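Read through the structures below before going on.
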Structure I
Amino acid sequence: MNLSHAELHALVTPVLDRYGLRATEISVLAGGLINFSLRVVTSAQELLVLQRLHPVFEAAVNDNLDLVTQALRSRGAIAPTLIRTLEGNSAVTLDTAVWRLQTFMPGHSVQQLSAASQAQAAGDLLGRFHATLADWTVPLPHVRPPVHEPARHLAGLSTALAAHAGHPLAVEVRAIADQIQSRLAQLPAWPAQPLRLLHGDPKISNLLFDAEGRGLCLVDLDTLALGPLVPELGDAFRSWCNPGPEDAPQADFSLDLFAAAIEGYAASTRGFITSAEWQGIVTGTETIYLELAARFAADALNEAYFGWSPDRFATRGAHNLARARNQLAAGQALARQASAANALVAAQFC
């Protein structure tokens, strides 16, 4: 979204009015694929982040965010603080759009890892997040439906193929679907218990690092949920260990990045992660690659949800087909190295 300075002020002023605040500086924070995020400096020189949430998120997700970030800070972890409106609400809804305001976190994010030291810091940060909340027993105010359900996403791909048999990309998508279905049938289910308090979307751009490269905190906490640990780790490692963008023509799985990430994660979590959980990491990561490939392949036909870059791809479908191919290829690269990857995990947790 390209808005002028005046347009940005006109957009956010009615929102900030609900907080009794006035902005003196506003700038767009780049890098997010889902929410629209703005850096705001107030007249009192407070540095804040204002976000307009994607329509897939209800205002109630902010109640989860507030509860969990309070717990993180009370236990010595760094986390953003949710700012409530003058009426005490956790979000503002204007013209069906949901906005939230938080304190600005000073770290920086990256779009992909380029060094083992970064991977180790990422693993350590996610491990600290999980370990800090390991004894969580409080029900979350907002219950989020499970996101990682490979069978459901595979069924969604089948539905898309049936509904869009005449789509220009249908033949290519069907070839991908056959490979996904065949491989998923060979992989074991991940352990369903115990339930952990999870971030829900630990892709690398949702981790912040300090100036020295150490993990600072996790952001974009719309996806907090109680669930099994393996798909959370699979989602992390599939994001962190594919050296290039998820829509690049070539994909790989870096064992060097994986080794460093596992080392960092294990350093923080050996006290609570179960043997069934760590033994499921490698197959769980491949499963998430396949699940995401199925989601992207379905979106290539449905022409919905995931954004696209018109300067690089002719259609939304073409962009999502590239994403599907990339995730499938990265999963295949991991499968070829599964024995070595499992040995790296066992070396840390045995």
Structure II
Amino acid sequence: MTKELTERQKLLLSLIIHEHTRTAQPVGSKSIVNQFGLNLSSATIRNELATLTELGYLRQPHTSAGRVPTEEGYRYFVSNLVQQTNLPATTRNTISHQFYQAPQGLVQWLRLAASVLANHSQAASLVTAPHTTRATFKHIELLSTRATQVLLVLVLGGGEIRQRILSLDESVSQENLSELSAHINGLCQNYSADDLKSRHEQLSPLGLIVLDTIIEEMRLSSTLVTGEVYLDGLTNVLTEPEFAQSELARSPMRLLEERTLLNDLISRTIMTEEVGGVQVLIGGEGTWDELRDCSVILTRYGIPDQLTGAIGVLGPMRMPYGHTISTVRFMAGLLSDLVSEHLVE
């Protein structure tokens, strides 16, 4: 069980985390006295730091060094001491203005969200496109590319886009492809993959090939946890002192870049949470070894029970949790509003 700390111990733990976040260096008792002007002696602070170390919230890298927070120290801090605050109104207004000035469209908003979140958190950001577990047909386009190859562009309900190259036995003119696209669009609007089977009898042999491809893509979409992933700010992480060694940096980067690992992380953390509920993972939580030197802050955005995506940041455990959590939460709310407006349109 977590031992309840005294108010003095809570204050000292918060101050050490604050200083370590700022400097990336161990924090000693003299530094605390000089920096914060506490009405406590260095001896009293040393005794309290020793107690916090015994409880597992701090550690001492070297005998003569100051203290740094442990994973348990960060967890206690996030669970009990982080103040739930909003971003300053000027920051919120600036971010909102960026989105409403950006070109209209879901893809543009998601890319901008990743960029803005990375900039304001100074960490690596990730945003996944909104996704539904029950895909429905909205629209297709068939585009002649070269010789007998045709690009199929499938738009699903909610705006998710999937593409597939079809290799046909013979070439088909763009005019005929456009006519087939219009015919399928008229037949299949808002149908699920299972519903589309009933349209087989109303299609030509080429139409059947296209329809079977559409059904396959829709079923693949339904098996995924997330839509397309947008990343930004990877250099923010790579330049942190904790990741000066390339080996240390490679593990968290692998998690961001490998879809199966990212799907596992998202499905086991926030997919069971309400939209807007923030999850903080510190040190991989004993589950993801790739994150043993990192913290991840994640939440869901979108329309509950209809269409949701994930948004969050990855950085060193030494991150400003209060500010970062507030930023992630605000960005999730903003994206939820934009997705709702986009779908209404």
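Structures I, II were compared on distance in nm of label points 7 Å out along Cα→Cβ at positions 74 and 330, and the highest value belongs to I. A value of 20.1 for mean count of other Cβ atoms within 10 Å over residues 194-201, calculated from one of I, II, originates in structure I. Source structure of the calculated read-out (P(r) over Cα pairs in 10 Å bins from 0, in percent, 5, 24, 32, 26, 11, 2) within I, II: I. Can you spot which of I, II the value 31, 22, 18 was calculated from, given it is semi-axes √(5λ) of the Cα gyration tensor in Å, for residues 50-241 alone? For semi-axes √(5λ) of the Cα gyration tensor in Å, for residues 50-241 alone, the value 31, 22, 18 is produced by structure I. Of the structures labelled I, II, which one yields 1.21 when Rg/Rh (Cα atoms, Kirkwood Rh), for residues 18-145 alone is computed from its coordinates? So the calculation was done on II.
Taken together, the values in this text are just the output of simple stated rules run on the coordinates, not laboratory data. Since this is a predicted model, take the numbers as computed values, not measurements. Cβ atoms are built from the backbone, for glycine too; each structure is taken alone.
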